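Just below sit the structures, each encoded as structure tokens.
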Structure P
Amino acid sequence: MTKKIKFGVAGVGHIGSRHAQCIIDNNRADLLKLFDVLPLNKWRFDTSKKELLCSSFEDLINSDVDVVNICTPNYLHAQMAIEALQNYKHVVIEKPMALSSEDAEKIINTAQKVNKHVFCVMQNRFSPTMIWLKDVISKQLLGTINMVVVNCFWNRNKNYYLDSDWHGSRLKDGGPLFTQFSHFIDILYWLFGEIDYTSSQFFSFNQKKYVEFEDSGIVKLNFANKAIGVLNYSTAVWKQNFESSITILGACGSVKIGGQYMDKILDCEIDQYNRPHIDDDIACNDYGGYMGSASNHDKMIDNVVQVLLDEKSVHTNSFDGFHVVKIIESIYSSRN
């Protein structure tokens with residue numbers, strides 16, 4: 001009988017239910033346990049199978065699961081990941097890995113002590129456009145990279161904040177760079193590496209009492225490879241998500257990937273290179289009142305299974321997660 005990886009999901013809201021369904025859909029994975037502090041009528045997943053339900057997080061991490069998926073509010077990620085690791089479980093941590101690099105480092109140290117894997121959820125890396133772009137950068141087809149511009153213009157409405165007891169809280173949420181746009185900071189880190197310097201300005205165009213941080217920002221980034229970057233972001237866009245794009249200007253070519261979720265090649269001018277045709281449609285996580293990021297969680301779950309059964313590499317490891325948190329900290333501390 002083929003071995004299956006047994007998963008338990010902590011936090012069964014929007015994103016936790018997505019994890020759970022992707023586990024069910026994977027023929028080499030089993031969904032063994034679910035836990036949430038919310039009453040069952042608030043869960044966003046089928047609760048009819050009572051054998052899946054845990055009454056506490058302790059019950060989940062003491063069960064026979066191989067992997068614990070942490071899909072809880074941001075401020076709980078580090079604490080719960082460490083507890084799961086201490087119970088000798090591998091962990092999948094939704095973004096952000098933690099709300100401080102100090103906590104992210106504690107997760108790494110704990111994982112090393114118990115010899116368990118940490119998988120950080122940065123699913124944009126699985127998008128066909130991003131895989132293609134990574135190949136272009138790795139092969140240096142653009143030559144020396146001079147400038148990178150990322151635009152992330154999204155909508156987060158009143159209900160998004162008021163339907164939650166943690167969205168909008170500086171201590172529990174952390175801000176849009178942690179909650180919405182860490183995906184795109186990860187893409188910048190994945191493609192271009194370390195960042196030496198940041199300079200930032202923050203704005204609150206839709207200032208509300210229930211949001212304790214900015215809704216928009218402009219960030220200058222100096223990469224260690226000497227490229228210059230600019231990140232423009234906002235959650236104050238009217239009505240719906242508008243754009244997530246990356247423009248790269250190199251000595252031998254220019255590329256722009258855009259659409260709402262960096263899912264379309266808009267421009268590709270590279271010396272002696274034919275523009276590829278990428279026709280894979282990228283769905284987003286549809287949460288009803290708002291849209292999330294690219295819905296590649298099935299590929300992320302498959303990577304977990306491949307690592308544990310086939311000894312493949314972790315697609316987004318704990319050190320990557322740590323660096324993303326560290327970059328966000330640097331941005332928030334570099335306010336002009």
Structure Q
Amino acid sequence: MTPQKKISLTRYLVEQQRIDGLIPGQLRLLLEVVARACKSISHAVNKGALGGVLGTAHSENVQGEVQKKLDIIANEVLIEANEWGGHLAGMASEEMDAIYVVPNRYPKGEYLLLFDPLDGSSNIDVNVSIGTIFSVLHMPEDDRGVDEGDFLQPGKRQVAAGYCVYGPQTTLVLTVGDGVAMFTLDREQGSFVLTQENVRIPADTQEFAINMSNMRHWASPVRRYIDECLQGRDGPREKDFNMRWIASMVADVHRIMTRGGIFLYPWDKREPGKPGKLRLMYEANPMAWLVEQAGGAATNGKERILDIQPTKLHERVSVILGSKNEVERVTSYHSEL
């Protein structure tokens with residue numbers, strides 16, 4: 001459904017709060033602040049070389065990955081925008097080793113914010129779509145201070161999740177547990193405007209997204225599934241598939257949210273001790289909830305991602321998400337082992 005009149009993100013959230021009673025006022029204000037931060041990041045991304053933001057920062061994050069200048073800028077924008085508003089008790093980021101506790105000089109809120117400030121940063125310098133992913137949790141109710149354990153909640157306990165993709169348009173995709181809505185940044189107006197409600201992912205698809213160069217390292221269920229896709233109409237699936245791979249989770253998932261498909265970033269034998277490469281708290285959980293809210297499915301090959309109990313802040317996970325029937329097929333192949 002495409003709205004006939006322009007509805008701003010603020011109006012949409014107010015109606016979610018006041019009319020439908022779906023979100024408290026403090027959560028509405030928090031999401032507005034996150035959206036403003038994403039707008040600032042979008043401006044920095046849009047300037048590119050003109051703003052001197054391209055290239056590496058000659059540093060590494062906690063995962064040992066080389067940071068881009070924009071990784072650090074986006075992380076700082078999100079912290080500075082959110083720390084003083086009184087909505088948060090703490091934040092956690094893929095780019096930071098430890099949690100960030102809101103300083104005592106600011107009011108302590110009842111929510112926790114987790115984010116991947118700039119997903120797909122390997123694409124920054126080549127002008128391919130990248131994005132920000134975020135997740136909101138309730139702070140556990142007690143009188144003690146904030147610690148890492150407060151963040152270790154399964155994804156099914158999220159109260160809001162979303163991503164902002166910085167592409168030809170800047171698009172914010174959001175759920176508060178009542179379906180998925182998309183907002184496009186109107187640069188002339190300076191605000192996000194609702195452009196699609198009740199986003200639905202088709203249950204069936206003929207597109208898959210995976211890094212085929214890693215095929216020799218995959219477990220047999222993933223190899224079986226992709227082999228069947230590649231056989232096309234001559235194989236057991238009896239239909240042809242197309243492959244898409246942008247190497248930016250935000251961009252790949254946004255395509256799936258728009259027209260269906262399946263995204264796989266599975267375990268592989270190069271690092272057998274790691275469950276996967278993507279981060280459960282910053283990437284898999286928010287994306288899994290968005291996909292489920294749009295009628296899709298998300299598993300790690302064995303169980304629903306949103307049911308996984310995190311044990312550490314930067315936990316990794318295998319990810320299979322998108323069109324429901326395809327995700328269920330890959331998951332069933334794992335159960336046959």
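Read-outs: derived from the displayed coordinates by stated rules, not from any lab. The model shown is predicted, which means the values in this text are computed figures rather than measured ones. Cβ atoms are built from the backbone, for glycine too; each structure is taken alone.
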Exercise. Which of the displayed structures (P, Q) returns the greatest value of distance in nm of label points 7 Å out along Cα→Cβ at positions 140 and 172 on calculation?
Worked result: P
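Taking relative contact order in percent (Cα under 8 Å, 6 or more apart) from the coordinates of each of P, Q, which one would give 19?
On the way: P: 19; Q: 15.
Here the read-out was taken from P.
The value 12.5 for mean count of other Cβ atoms within 10 Å over residues 36-43 was derived from one model only; which of P, Q is it?
Working: P: 12.5; Q: 20.8.
The structure behind it is P.
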